[in-house]
Structure 1
Amino acid sequence: MLAGQPPFEADNEDDLFESILHDDVLYPVWLSREAVAILKGFMTKSPARRLGVLGGIGGIKAHAFFRDVDWDALAARRLRPPFRPKVKSRREAANFDAEFTKEEPVLTPVPPDVLRTINQDTRQFLDDLTRGPLS
């Protein structure tokens, strides 16, 4: 999100997974040194050495990228966001790309063997959901 582009790209899911496992991330030259450092920390291939695992949440909070964040004020919701989109209602989608808002929604089918292992209450919900809109 800092760069405005995904860190890995591929033509299909298998190639994307391979890219995530083996390719290096290229960072735009216009990102600050602190931004690149935190992104590298989050993108470390080894989970044991990844920022947030190594040093826990304290490692993230102490990172130079967040040096000006008042974490207590953030937790108390006293900080003003740097950008607030103008919206007319809670359901408005004007700030989302039309490429996505014009798509016809498609439910991902759930394999029957997975359905059998789900808690019955959840299963009933999924059954109702896959039948279409509630009448």
Structure 2
Amino acid sequence: MATLTSVVKSCDYILKTPILRKVFLPAAKAFGWASGHREVGLRVDDLLIEETPVMQKAISRLPSEEIYARNFRILTAHQLTLSASLLPKNKFLKAEDDIPYLTPYILEAEAEAAEKAELDNIQLVKN
């Protein structure tokens, strides 16, 4: 299973390599536009699966204002989906406003989980 940490490392590598950047950046922008999440007011971090312990820990670390804003965006998107409608064009989320607000907390929680797993699996060797 790919972690967000491995995805971020892969993205950093792609962005540092000019030929890969030239190929993948336009594709990523097209995918972001075609996904439709901005048309219902969602940010990309709102789309991540939250039923994992790492995600639960990351979400619990969000400031209360951000939790409220996230819940409001998700509820609004659900309501729009149920009514088979989109936000007005002037209310679509712009690409520059689609910033990863949850990603730093996820990376921190993944690092802690990896460290815990490493410490839980330490094997002592007698000399």
Structure 3
Amino acid sequence: MKEKITYGSIDEYISTCAPEVQDILQTLRKVIQESAPDAKEKISYQMPTFELHGNLVHFAAFKKHIGFYPAPSGIEAFKEELKDYHKSKGTLQFPIGQPLPYDLISRIVKYRVEGNIAKAEAKSKKKK
């Protein structure tokens, strides 16, 4: 039986990937950090995750693509611009070997930040 791999940090996760994929993941991570400077990094579902008032986005490397998980709301809001990419309810797949749309990813992350902050503010108003 294969032992389940667990990662302690995003750096550890990225270090296990092929060198050319590490570069892509580091750039993706930087784009997310710049788009959500207050978000915290963690590992969730064994994937690099950024959280701000809850999970914001996840990403992961696979054999043929980079998975990006901005939740269904992040995909729905940009569905027209994402029409050329393989996607499902909360998942986007960017083929390895093709440039990632970092500008679009940045806008999706900022959209998710706004949504999470609005949700957190609405929750705190209910508590009062």
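Please treat every number below as a calculation from the coordinates, not as lab data. The model shown is predicted, which means the values in this text are computed figures rather than measured ones.
For relative contact order in percent (Cα under 8 Å, 6 or more apart), which of the structures 1, 2, 3 scores highest? Comparing 1, 2, 3 by relative contact order in percent (Cα under 8 Å, 6 or more apart), the maximum is at 2.
In this comparison of 1, 2, 3, the computed figure 16.5, 45 for Rg and Dmax of the Cα atoms in Å, for residues 9-88 alone is attributed to 1. Which structure, out of 1, 2, 3, was volume of the Cα convex hull per residue in Å³ derived from, given a value of 130? Source structure for this number: 3. Quick check: -10000 is what I get for helix-only ellipticity at 222 nm (-39500 (n - 2.57) for each DSSP H run of 4 or more, over all residues; to 500), calculated from one of 1, 2, 3. Which structure matches? Answer by label: 1.
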